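Some structures to go through are shown next.
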Structure I
Amino acid sequence: MNISEMNNNLFRMVNDIGKELTFINFPMVIIAEYTVFFLAIFVILFWFTKNKENKMMLICGGISFILAEILGKVAGLLHFNKQPFAVLSNTNQLIEKTINNSFPSDHTILFFSFCMSFWLFKKGKWIVWMLLAILVGISRIWVGVHYPLDVLVGAFIGITSAVIIYFTVSKLTIITTLITKYESIEKGITSKFYEAKKSKV
């Protein structure tokens, strides 16, 4: 059995479960499509926790994602495959998707870039984020828009990028300096806002 056949068989194993356990399809669609908004909201809210390490973590997560996306685009130039629903018959396709190159999975790249960064900065305590990233990867197969290999390569790229950035960018004093300056500006703006609010009262 070659890699392509194994990829197809693993896809069928996951995707066909949705045909039997239809009650899980809706949660999987939510995870596959909308957890990206949950991640975005978390990042925005967590940015304002007045904690330098948290800001460094989010910056590294963002840079990790950018690096991973670049690496993902390079990988996409080296290999091309259309989404499973566009190629395989009887696919349990649960979401609409434009037919293009599904290799590697952008959603998986996004989540593993950020979630691996969270896991590294929190010394493994935030394991729930890594579990969420894995679940997002599985959900992309479940809904019929990615092969297991798309997800595995996306996860590898995301994890690798997060590790590289964690051991390089997070050690740069210039980033810490910029965060300190930003917090000073933010504090000044907040103080002026409260002063203006008090004067109106």
Structure II
Amino acid sequence: MTGQVMFDSHVAVLLDQAVALVNTLTEGEAHGRAYPAPRGADLSAAVEAAVPRASSSLPRTTDGAEAEYLVAASGRMRTVFQAVQDGDLDAAAATVNELLRLSGARPHLDRREGEPWQLHFHGADETFAAGCTAGCATALALAVGGSLAGRLGVCRADRCDRVYVDTSRNAARQFCSTACQNRTKAAAFRARKGAAG
């Protein structure tokens, strides 16, 4: 065992999907640059990139209405990450509860022929967008309602607001990527060098 925090494998996949949806579908800043969220014709491809078909058992139709549903849900998910970062677990929990209610999340066991039983959080008749949101919302609920809320974070680098899930041993992650970590270290080095010179 490596000592890293391990969410249940299914929950880890759903948290990864939540991170991918937030980082792909919400505007803001990424790695030191403005990040315009995809819209219009680019939106369906962005949803596919964030949640590839192979990672979801839900039937896929990402028409305009479903894509816009995911945009709105991703904005709410971003609110959860930011509230946790700000230490406002009440706001995070309220937003998660709203996501659970809006998506109609309901846990149940399901399986495909020849496969073991798996816990799912959406009904068999759900749309892709509602089912995906239900799964992500439930994973966020398990993190916020458990002892792992502090593992949800927003990048601390200048000009970056992308989110992440910290699975490190010591819960010390502060950046969405190595690129942002390196960018921050380089800026601190330049600042020290300038102050010394």
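Since every read-out is calculated from the coordinates, none of them should be taken as a lab result. Please read all numbers here as calculations on a predicted model, not as lab measurements.
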- Item | percent of Cα pairs over 24 Å apart - structure with the largest value, from I, II | I
- Query: relative contact order in percent (Cα under 8 Å, 6 or more apart) computed as 29: which structure among I, II?
  - Reply: I
- Query: -25000 is what came out when helix-only ellipticity at 222 nm (-39500 (n - 2.57) for each DSSP H run of 4 or more, over all residues; to 500) was calculated for one structure; which of I, II is it?
  - Reply: I
- Message: Suppose mean projected area of the Cα convex hull in nm², for residues 15-78 alone works out to 6.4; of I, II, which structure was it derived from?
- Response: I
